[in-house]
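Listed after this line are the structures, all set down as structure tokens.
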Structure 1
Amino acid sequence: MAQTHLIVGAGNMGGALLSSWVGDSLVNPRNLVILDPKPGSEAVYLIERGARHIEDADDIPKSVRVVLLAIKPQLFTGLSRKLAAALPAEPLIISIMAGTATDTLARAFPDAIIVRAMPNTPAAVGRGITAYAAGDSLSEEQAKLCEALLGANGEVIRVADDRAIDAVTAISGSGPAYIFHLCEALTDAAMQVGFDAKTAAQLARATLTGSSALLEASERSATELREAVTSPGGTTQAALDVLMADGALINLMRQTVQAAFDRAQELSG
């Protein structure tokens, strides 16, 4: 069976994508080549079921047609030349490396079809959202393939260009950290009003996960759901008077996303 799909870097995100590809029957394990000196547990599981494991780019088979770059960006410079020399002509390269611009990828792989994508960590539980950008050279068939592969772990959208990918990085890419910090803050506030750390964490976590599930299940907007919880003159209104005073939370989130966006553009350079 031809080995047609190469993944370079099979850690947390790469491994999660691989597992979904195989779990959704998008790729047979025997079609996979995994280039990683220390593959993660999900990749090891697939290697045991027929995926080929290699540690040197020189061993990449010429049958490879699709490449997923999932290594840390700082490793790319040292590896890109060997990869370019080893890959067959005109591969489809999907990069999920943060901060590595399309132009950088195109210079490293001048005859490749380049797709730059930004997933997020909820992909590990099949609840991610991934945005991707590609030039006009990406055919309709290739776009469908990309969307199938990237959408195996959740939702997928196509955006215009690198700038939009940087914006996605600031919103959904970094966004889980904002949500986790909100959970930390709510836990701290629960402790302030008298709960022990374990109970405070349980209350905060269940509130966030339950509210997220309700938001997903409901046809109502976030604004409508917020208003449904808020009785005039009640406890929620008292709390929102603090959060919404002079657009406090909205302004803070705008500053947060802008800072991440600016840094993403600096890294993409």
Structure 2
Amino acid sequence: MSQNIDVIVNAEWLKAHFSAPNVKTVDASWFMPGSQRNGAQEWKTKRIPGAVYFDFDGEIKDQTSSLPHMLPSTDVFAENVSKLGISNSDTVVVYDSAGIFSSPRVWWMFKVMGHQNVVLLDGGLPAWESVGGDIDNTPPVQPQVTEYTACFQPERYIDRDALLAGITTNSLNVIDVRPFDRFSGGVAEPREGVRSGHMPNAVNLPFPSVMQEGFFKSSQELSQLLATVVSDALPNVTSCGSGVTACTVALASEHTIGKVIAVYDGSWTEWGGDHRLPIEVL
């Protein structure tokens, strides 16, 4: 298989390559708190055959952080991915049951941990079903443990202190992908104790704008959208509510214009919750 495949594949591609021994499917389904849905439970009863479940909200995260689903250490990531039966040489195909929602987060996690071939299934599980892909509803089988090595890629990640320094010196371009009413400070944040507004000088590109009916928009449409917010002069950073949908725009950028964008892991939950940090409202 090519060592240079795009970051997005369609369901027809997966169907054609599905039986290859080095293609591993990963269910990354996750739902917002209060949605009454559970990604792990749904995976157990409905999944692409052979798909393992990647629990970035409960297991594969920094267990010491009070913030939701923060990136784990390389050792914790490697240990958990080994248990999922994934090797460094595998092509990992990440999907979710919503189409595109939480799967870009897991794509980014693999990327920031140095995985070479990781792609997102455009349209997710609904797209797989639409092309007649098989569905497994039998009890999952524990995969054979591998030896996986993670290698952190710092250009894909930014923390609060580095972001504050970049904002203070006007040396970063921050793209906030939350809905405009949250970006502007016009509505209260869903998480208690988190202020409304955005980071100084941030620009807004709501993440749903890069998608249409559960798929990414065309490369031409994405290029036009990204041109309005992505800087050629400064390093770019995406931020969202808790570090999930920021990865969607980072993925769209890499797919469309080949530009790597760092993700602010703590996102607005961390920034808006820290009253020492500067914010703006419109």
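Computed from the coordinates by the stated procedures, all read-outs in this text should not be read as laboratory data. Being a predicted model, the structure only gives us computed values, none of them experimental. Cβ atoms are built from the backbone, for glycine too; each structure is taken alone.
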Could you figure out which one of 1, 2 the value 2.3 for distance in nm of label points 7 Å out along Cα→Cβ at positions 184 and 200 was computed from?
2
Using distance in nm of label points 7 Å out along Cα→Cβ at positions 72 and 192 for the comparison, can you identify which of 1, 2 gives the largest number?
1
Work out which structure the value -15500 belongs to, where helix-only ellipticity at 222 nm (-39500 (n - 2.57) for each DSSP H run of 4 or more, over all residues; to 500) was derived from one of 1, 2.
1
For mean count of other Cβ atoms within 10 Å over residues 208-215, which of 1, 2 scores largest?
2
Entry that produces 21.6, 69 once Rg and Dmax of the Cα atoms in Å is calculated, selected from 1, 2:
1
Re Kirkwood radius over Cα pairs in Å, for residues 32-79 alone: value 11.7 computed from one entry in 1, 2; matching entry is structure 1
Mean count of other Cβ atoms within 10 Å over residues 128-135 from the coordinates reads 21.6; which among 1, 2:
1
Compare mean count of other Cβ atoms within 10 Å over residues 8-15 across structures 1, 2 and report the one with the greatest value.
1
Taking relative contact order in percent (Cα under 8 Å, 6 or more apart) from the coordinates of each of 1, 2, which one would give 20?
2
